1. Kindly point out which one of 1, 2 the value 2.4 was derived from, the read-out being distance in nm of label points 7 Å out along Cα→Cβ at positions 3 and 107.
2. Could you tell me which structure in 1, 2 was used to calculate mean count of other Cβ atoms within 10 Å over residues 59-66 as 18.4?
3. State the single structure among 1, 2 that was used to calculate helix-only ellipticity at 222 nm (-39500 (n - 2.57) for each DSSP H run of 4 or more, over all residues; to 500), giving 0.
4. 19 is what came out when relative contact order in percent (Cα under 8 Å, 6 or more apart) was calculated for one structure; which of 1, 2 is it?
5. Name the one structure among 1, 2 that distance in nm of label points 7 Å out along Cα→Cβ at positions 11 and 43 of 0.9 was derived from.
6. Which structure, out of 1, 2, was P(r) over Cα pairs in 5 Å bins from 0, in percent calculated from, if the result is 2, 10, 18, 19, 15, 10, 6, 4, 4, 3, 3, 3, 2, 1, 1, 0?
7. Which of 1, 2 yields 3.2 for distance in nm of label points 7 Å out along Cα→Cβ at positions 27 and 123, as computed?
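Read the figures in this text as sums done on the coordinates, not as results from a lab. The shown structure was predicted, so the numbers you read here are calculated from the model rather than taken from an experiment. Cβ atoms are built from the backbone, for glycine too; each structure is taken alone.
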Structure 1
Amino acid sequence: MKYAEALPTLKRAAQKNGIAFTVRSSAIWAVGVIHSGKSDSAFVKFCYERILDEDIFNPEAGIVKQACVIALGQMKSAEAVAFLLERHGKLENISSFKWACSWSLNQINGHPILEFDPIVIAPGVWFLDVVDAEEGE
């Protein structure tokens with residue numbers, strides 16, 4: 001791609017070194033787009049590190065982890081399938097990270113994208129309920 005010369009700068013911006021998480025997540029996404037269809041094993045390893053970073057005092061931002069998962073899917077990284085399946089299986093369907101894993105797995109190997117769980121509305125009395133006119137008097 002014609003943007004390959006930006007890769008060193010983007011990879012530097014993706015590092016967890018005080019740069020805002022919004023910049024880092026955008027840089028990670030951009031690296032995934034530039035490497036589209038071509039897995040970069042060093043960057044895959046970097047993404048694993050970001051996804052697994054649960055430092056008690058400075059954990060990785062969720063959006064950065066999600067961008068890493070999306071980048072793995074954009075690169076169609078076959079080596080990441082087992083890793084993504086493991087992460088995918090541990091989360092509930094309401095997790096945006098799980099949805100990102102699902103999308104990436106679909107891009108890599110055609111894994112079906114998650115279906116929405118049915119929305120269950122609890123029966124009972126709602127605080128805004130119809131009141132008979134006779135009762136209200």
Structure 2
Amino acid sequence: MTGWSMENMTQAQLWIYRNQDEVRNQRWYVDLMYKDSGMGVYHLRNALSNKCLDRRLDGSLDNGDVVQQYTCNNSSKNQQWRAHMIPQQTGDTNLNWVRLENMSDGRCLDVTNASHTDGAKLQVWDCGWAWNQRWNIY
């Protein structure tokens with residue numbers, strides 16, 4: 001999370017992976033809530049703040065809506081993410097890629113402008129198969 005924030009409405013961002021104890025802001029608990037059409041629907045809960053990955057609802061549901069952290073609420077569809085397994089592509093050895101579909105309207109977790117840069121913001125966008133919508137949550 002941006003700036004190690006513990007606050008609601010802090011926008012989620014991409015950052016280079018670090019496998020150390022002091023980077024709990026990069027660690028997420030993947031909490032299975034229920035199954036939908038055979039696929040798991042999850043809360044993604046930050047290990048530092050204990051807040052859930054949340055699609056900001058500011059009225060309309062659109063491409064580009066901000067993804068943030070917010071106090072977890074089991075009944076909020078904007079905090080529920082359905083994991084769709086992505087078929088393996090030639091040369092790809094990772095069998096665990098998923099795209100994460102937000103249950104509020106079916107748009108997917110997406111890195112803005114397909115950026116690989118530290119600090120790139122997360123958003124929701126129409127679901128596709130591009131690399132900026134691939135996640136490994138297992």
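1. 2
2. Values: 1: 18.4; 2: 12.5.
That value comes from structure 1.
3. Details: 1: -16000; 2: 0.
It traces back to 2.
4. Going label by label, the one that fits is 1.
5. Numbers: 1: 0.9; 2: 2.6.
Comparing all candidates, it corresponds to 1.
6. Values: 1: 2, 10, 18, 19, 15, 10, 6, 4, 4, 3, 3, 3, 2, 1, 1, 0; 2: 2, 11, 20, 25, 23, 14, 5, 1, 0.
Derived from 1, not from the others.
7. Values: 1: 5.6; 2: 3.2.
Traced to structure 2.
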